[in-house]
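I've put the structures underneath this note.
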Structure I
Amino acid sequence: VTEWDEWGNPLEDPDVYRYMKSYSPYENVETKNYPAILAMTSPNDTRVYYVEPAKWVAALRYAQTDPGSESAKVLLKTEMNAGHG
């Protein structure tokens with residue numbers, strides 16, 4: 001079973017696309033003051049490609065309304081020897 005068999009094809013079904021977009025962390029970044037966030041990734045993760053959390057962190061940093069605040073740091077830690085989980 002592939003993901004599209006399980007959830008539907010977002011390229012062909014607009015309802016599936018909208019539903020997946022509704023829970024996508026990257027697609028739901030808003031301009032506001034976020035709390036401190038530590039995101040973690042690994043180049044060895046076979047389920048979440050390491051650029052996805054990096055892209056999300058970049059979007060959060062850009063959207064942060066008070067980026068200089070100590071309580072609003074958005075950090076990305078890359079574990080070189082880890083995998084998924």
Structure II
Amino acid sequence: MSDRDDACCRFELPPDRVGDLVVTADRDHVFGTRPADHDLSGLHGPLRSHGGLAERRVPLLFNRPLQIEPGGPLRNFDAFWVALNAL
């Protein structure tokens with residue numbers, strides 16, 4: 001569990017969209033209520049969660065050099081900016 005300032009710094013989150021506390025689970029767990037509250041009978045595989053830390057790294061591939069100065073790593077949320085401004 002982290003407070004707003006720590007979570008925004010660690011995860012590069014916008015402070016105006018984050019509550020007082022941020023709670024994260026480990027790679028093998030998700031948050032929910034009780035198993036009795038979820039009908040999982042229609043699933044053909046395990047239940048998936050989205051937006052976890054394990055899903056942050058995604059490849060950004062381009063067919064030509066980017067027109068930007070070398071700097072820090074690009075993140076998944078930079079893809080739209082790169083497509084509009086750096087190709």
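Quick note: the coordinates plus some simple rules give every number you see, no bench work behind them. No experiment lies behind these values; they were computed from the predicted model shown. Cβ atoms are built from the backbone, for glycine too; each structure is taken alone.
Remarks
- Structure (I, II) behind the derived value 14.6 of mean count of other Cβ atoms within 10 Å over residues 39-46: I
- helix-only ellipticity at 222 nm (-39500 (n - 2.57) for each DSSP H run of 4 or more, over all residues; to 500) derived as -9000 - corresponding label from I, II: I
- Among I, II, which structure scores highest (criterion: distance in nm of label points 7 Å out along Cα→Cβ at positions 7 and 63): II
- Entry that produces -0.44, -0.76, -0.89, -1.10 once log10 I(q)/I(0) by the Debye sum over Cα atoms at q = 0.10, 0.14, 0.16, 0.21 Å⁻¹ is calculated, selected from I, II: II
- Relative contact order in percent (Cα under 8 Å, 6 or more apart) derived as 20 - corresponding label from I, II: II
- Set I, II, criterion distance in nm of label points 7 Å out along Cα→Cβ at positions 15 and 71: the highest-scoring structure is I.
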